[in-house]
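Structures given as structure tokens follow.
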Structure I
Amino acid sequence: MASSGIDVLAQKTYPTMGKVIYEDPSFEKLLPKTSQVEVLASGFTWSEGPVWNKDGSYLLFSDVPENKIYKWEEKSGLSVFLSPSGYTGLGTYSDERGSNGLIIDNKGRLISCEHGDRRISAMPMTTGGKVTLSDNFEGKRLNSPNDVVQHAGNGNFYFTDPPYGLPKKQNDPSREVKQFGVYRIDTDGKTTLQIGDLTRPNGLAFSPDGKILYVAQSDPEKAIWMSYPVERNGNIGKGKLLFDATDMVKAGKMGLPDGFKIDKAGNIWSSGPGGLLVISPAGKLLGRIEMGELTSNCAWGDDGTVLYMTVDGYICRIKTGTSGAGW
């Protein structure tokens, strides 16, 4: 399915794409055999960071290369919500200069991972006026924050900082920190390194009880999801492997572990090789949604049972038999 320019599909019957693959019989309870992926809008350069705003009942998502955040709602379709979204400097910065991961925090603010401005920012949803939550670690500028989550219990933010938004990626001369880390911003505003031994940390999310932090690694040589205990003081403990998709990458399936969300039972719904993978809390692959395009991220929306997906130049959704954690 191809499109030139932004194509808003206003009709209530949407085109479909993709195919659901059942790896385990239990997956049919999560996605019934009648499940279909609907295409809501298309024509984006690289869509990412979807988040559902419950207060307004609409979806926000980033088009990273275009430095924009779009808004999609059922009644009125697509509009530009924020531009610029992640780079406010002069001239050309990089091919991924805009915002990436987005969340709505417990204060109702839009939290953005900004590639070009190399920071985590917070913005009220009605008045604008961003504030910087973090732009450095021990005085050294961050690389390009990619994804962010907030812990429901302690209120801390946790984010990943790979090199994808830098003009020359890992070889960029402006790079200041050695590691591609997972960081914590505590409620006092201090940024601390929590995980420093991953090669390409990307998406992250908490288990429904907040006791486990999952992190996806977008490294074709080690395409994995890791599981880390969250300690009582908010620090992240020693991790262990949850699922390894490296063989799927080597077999030619398109895509890498990227953004993901958790359902109420603790299952991981994640972009990965071949589209979107659903992995149990025990690390078992339950099923897949083969999209035929690079899939970047997803988010729960509507009443919590609908999964919205950013798939290369598309915005898609699928009705599930479960709901998002904490919905």
Structure II
Amino acid sequence: MSSRSVLRCDVTTGDWVLFAPARAQRPHRPAPPPAPSPPPGRCPFCPGNEALTPPEVLRLDDGAGGWRVRVVPNLYPALDPSAPAARHDQGPVFRALEGCGVHEVVIESTEHARPLSQQPLEQAERILQVLHRRFCALKADPRLQAIVLFKNQGERAGTSLTHPHWQLIATPIVPRRLRLEQAVARDYFNRTSRSLYRVVLDEELAAGTRVLSANEDFVAVLPWASQVPYQVRILPREQRSSFAGVDPDRLRPLARMLQGVLGRLERVLAAPDFNLTLGTAPLADEDNGYYRWHLDVLPRLATPAGFELGSGMAINPVLPEEAASALREVD
């Protein structure tokens, strides 16, 4: 692998990423041990402790008096559904909104320490079905403009409880990254009459070097301008701008691919902490033909420092072609 640096442009945002392979040779102090997490007996997400969470929003029963997946409001929510959807401006430039929105937790399973990659395929499919159901339910609220769906695994990824779970935060505004992605995709479509995400997917499939896996419905690639080492993006082959438009019957192929991606990352990178995020169209623009929803798996192998924070540009020490090759080599 070459040690020379190269800059690559992420065409979906216009951002540049600096690939600097020599940075991988820097000395690092060992990571500190993770903070202790509540053991299963006191974990609020474990069976028997249901009273430790707010009342359920949704529950999949197991047919024997227990449950398979639970959805509950976050005990420490970022937004409050009871807040008024009110705006408060101060002077000509300072704008504010009440913190109106929804913050929910999707508890993956009853098992305290079993990661998503090691769940039965049927359970992984159930999780995605629940996420899809809650996404579709939340988008019916006229006060909301966007739904951010994500999963944090591990302390470096920002999780405070080790019991596997996802989160949904529905906001009364469209966050900047979603606005930027929409604007870039819209501009490309207006100039070329083609979907940028369709073109990117076709180019990745033609090149092949960054493709990790593919089935009839989805393709997993390591993006040309990956923001972090070993970033993996899962794209649907079918043009859908919003996660809400996914056919629930096609969630099993997605579950199988997601589990495969996570399993490969675990074997190659020794079970890294990671963030998993959903890119999806704002709720008022779900039927556009230029954007395409997707999942990003973002291993947390490095910590942004002064250059990244001061410039807004990511530094990645691993080229995606090298990462894809390493991931493809494991079963």
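Overview of values
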{"item": "Structure responsible for 11.3, 33, with Rg and Dmax of the Cα atoms in Å, for residues 158-197 alone calculated and labels I, II on offer", "result": "I"}
{"item": "Structure with the greatest value (metric Rg/Rh (Cα atoms, Kirkwood Rh), set I, II)", "result": "II"}
{"item": "Relative contact order in percent (Cα under 8 Å, 6 or more apart) from the coordinates reads 16; which among I, II", "result": "I"}
{"item": "Highest-scoring label, criterion being distance in nm of label points 7 Å out along Cα→Cβ at positions 278 and 302, among I, II", "result": "II"}
{"item": "Of the structures I, II, the one that -8000 was derived from, the read-out being helix-only ellipticity at 222 nm (-39500 (n - 2.57) for each DSSP H run of 4 or more, over all residues; to 500)", "result": "II"}
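No value in this document is a laboratory result; all are computed from the given coordinates. Worth saying up front: this structure is predicted, and the values here are computed from it rather than measured. Cβ atoms are built from the backbone, for glycine too; each structure is taken alone.
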